[in-house]
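Visitor: The data blocks that follow each hold one structure.
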Structure I
Amino acid sequence: MKTILLSILSIGLALVACNKYEPTLGPAPSAADAEFTMTVSAANENIIELSANNPNIQCVWDFGNGSKAQGANVSASYPYAGTYTIKLTVFGKGGSRSSSQQVTIANDDFGLLNNPYYTILTGGISGPGFKVWVVDSAASGHMGVGPDPESALGPTPEWWAAGPNEKPGCGLYNDQYVFHLNGFKLDMITNGDVYLHNSLAASFPGSYQNLGDFTAPFDNQMNESWLLTEDGDPTITISGNAFLGFYTGPRVYRILSATDSTLHLQYGHHEGGLKWYVKLKTQ
């Protein structure tokens, strides 16, 4: 009887092995799925209305001016004259496909820069066109960490918050972040070093342990870009190798509060599970 059962089991296992399940993701988006139309807004010739050919697919837009958006129907604003390449990438179960078109904006329209966050970050069109920010070292909680996802306490560094001037000489307090309005450029002036999470030290040659984490030599990162997104919670995305405050990997910063002279930001961790916080002030 045991021999018969073992034989049946062996046959069953063999059938399973011979009929291995091969999952399929489905077809990739077609070239037609990635096509889109452009229409000049009736309200303002510096605003372009964009519509994806297939509204039933995930759409990600790059407006060519430093801004991005998601959705089948979006609007792109161009304060400055010039020729821009608009790129649409659509995503399906089997992959992605992109297409691009160019748009030429004939004239400047600085009125499009009258966004309150633009004014806070850069001083706005009536100011010098840039603003310098630094970590607010004298503020309690100028650096801190809490859980991801957030607890019932909300966006707050409930696990640890730095006291005033708790991290001197680590490369955090002497960094400067210059937000420019023209072209949405960002200069990160490091003065030679930065402060970063210990799990990232191996990626920074010459790093050394300092006050619980690591300080590392790091050059200035000039002429990078910043992007403001206001879908839901407003966020700032930093391009290239630049970043704000204590470095943990991600470069997308949720704006928790903002005034003309202060910024309170939340951002993630490259390994997940943590939300970090930084307070900036104008210099």
Structure II
Amino acid sequence: MINTKKMFWISSYPKSGNTWIRYFLCNYLFNKNCEESNFGILKHIDKFPPYEYMKKIVDKKILEASAYNISKYWLKIQSELVKKNNNYILFKNQNALVSVEGNDLTNEIYSLGAIYIVRDPRDVIFSYVNYDHNLSITKAIKRLTSKNLYCHVSKRYPLNVDILGSWKFHYISWRDGLNQIPKIIVRYEDLINDTFQTMLKIITFLSSLINCKIDHEKIIFSIKQSSFQRLQKLENEVGFHKYKNNFYNSGKINQWKGKLSIEQLKLIENSFEKEMKELNYL
């Protein structure tokens, strides 16, 4: 019987540290000689759905009718990818774990495991605003607290579509979904406060599912390669994927303190109170 459980998900709401984990894992898993790396190494962990692959199979008219029609291709892509690849396939993903008109993002047939990265929504708001200068704090809060599915379509890459929903919906969808596969939840704040132990937790989890040895020296090397300061310097020198604004802007925690009004804090905390307490954000 053919093994189809090959999809490994690195999932998060946008602006939550996904690219940091992705860069770390690319160095840990694929930088065999421990050489100085650049953004080109990210090719080893593509964003789902993979853009170059999408260009070959997607009918643009279908997406023009509704961006949510991207869901029609989710499982088709995974079916073809697991047939073509002998080993596990890691993907960065920002979609909520949703079903759109009967089309699931993924399922237990194709999924091997998942890492979900979560960040204090108050800081997610500021990361959004720092990156997108056209986005106000009010608009960012509205986006994170929306009760409806939110479809984000990239202006640069129109086939790059993420179906999000609110911060709460996104988190719960991955926390409670795919119960038959191994998952871990990683807080962005733990990545900041105890980087080595948190990365060790990730590698230990990975090693239980794929052929991946736990190497403390390689973890330290990969942490250094993926440090915020190094990636920010690299972005300033060569740019990052043609982003107009700085992708690596601040990366700090508790940016929201003293910047959100009492009314804004109440709206966020009332919307996400249960989940924020669960994650020790309140």
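All of the numbers you see were taken from the coordinates with simple rules; none came from a lab. Model, not experiment: these values are computed from the prediction.
Visitor: Among I, II, considering only relative contact order in percent (Cα under 8 Å, 6 or more apart), which has the greatest calculated value?
Guide: Largest value of relative contact order in percent (Cα under 8 Å, 6 or more apart): II.
Visitor: Given that helix-only ellipticity at 222 nm (-39500 (n - 2.57) for each DSSP H run of 4 or more, over all residues; to 500), derived from a single structure, equals -2500, which label among I, II identifies that structure?
Guide: I
Visitor: Between structures I, II, where is percent of Cα pairs over 27 Å apart highest?
Guide: Top value of percent of Cα pairs over 27 Å apart goes to structure I.
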